[in-house]
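Computed from the coordinates by the stated procedures, all read-outs in this text should not be read as laboratory data. The structure displayed is predicted, hence computed values, not measured ones. Cβ atoms are built from the backbone, for glycine too; each structure is taken alone.
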Structure P
Amino acid sequence: MSVHDLRPLFTERSAAQVRPGLAMVPVAEAPRLALDADAAGLLRDGLGTFDMEIRWLAHLDDTATLRLWRSWTGFQVYEARVITARLTGLKVEQHPDRHTGKLSDEPMQFERVLIRVVNDLRRFRAGHTPYGPSPAAGPLPDPWP
């Protein structure tokens, strides 16, 4: 039996529901994570809307820019460039009505969010939702990274 890929992809419908950041501020410290080919491919397909259990939307676009939005508001919170698997140029929303965090904490917060997004995508691809496996689910994938 083949595994049923359940990924909610980032589509035109997803793109219509998100809003760009209003006050994206560069963060001095670069994220320490690197994207392997699998993670980059998953992020290119993106993570679109599913339900409230999936808290983030994500997409790595053709310009190698990774953007992450809150799923329930559509507000962009993070942006980073991907250059040869490295994440650089991290920016964080600092508009007081959307998101405020201590900039020194943001690289670690961004990494936590990115790990969650990639692992959600890996579980969906293997046929698992936040509520459990589908009838055609494969084994749970090992956690990334």
Structure Q
Amino acid sequence: MLAPGTKKAAWGKPLDLKQEYAGTVSMSAAKPVAKKPAADDFFGPPDGQVYLLIKVTVKYKSGDDNFLGDTFFTLRDSHNNVCDSDLLSSVVQQRQRFDSVTMSKTQKSYIGTLVYDVPADQDYTKYTLMYLPDSLDSKSANAPVAWTK
């Protein structure tokens, strides 16, 4: 369940984010893509689960520098359960992962992929990706922006 003030968009659609004491960026999250782990994937997801890859694009628009990090994102399934982020897998090369970035007049765009472990054979478009920059609590619903079906 999202907070009433959360700006929502469909997968792939951009949303503007203006953070207090920071600038404005435009963010979009591509439609989630499931990927089965390789048979020799030592750090793969638990049995019955797959990787869920979500490519996030960020573009600087205006104002002060804006810090964004992978830990500020939370994925929830269609039953509102928080999904586990997968930081160890090699399903996405390290340089292609969404890590952390400071968006500014000199760093105008950034693209990275978030990786989660999720149950296999679900309608992942019904999941919700939330951006929670001011919260260390992944169960919080106070996201300024979110993407879902």
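Observations on the structure shown:
- When distance in nm of label points 7 Å out along Cα→Cβ at positions 37 and 69 is computed for each of P, Q, the largest belongs to: P
- If Cα Rg over 2.2 N^0.38 Å, for residues 29-108 alone is computed and equals 1.29, the structure in P, Q: Q
- Origin of the derived value 0 (helix-only ellipticity at 222 nm (-39500 (n - 2.57) for each DSSP H run of 4 or more, over all residues; to 500); candidates P, Q): Q
- Answer label among P, Q for the case where Cα extents along the principal axes in Å, for residues 5-60 alone, calculated from the coordinates, equals 44, 23, 20: Q
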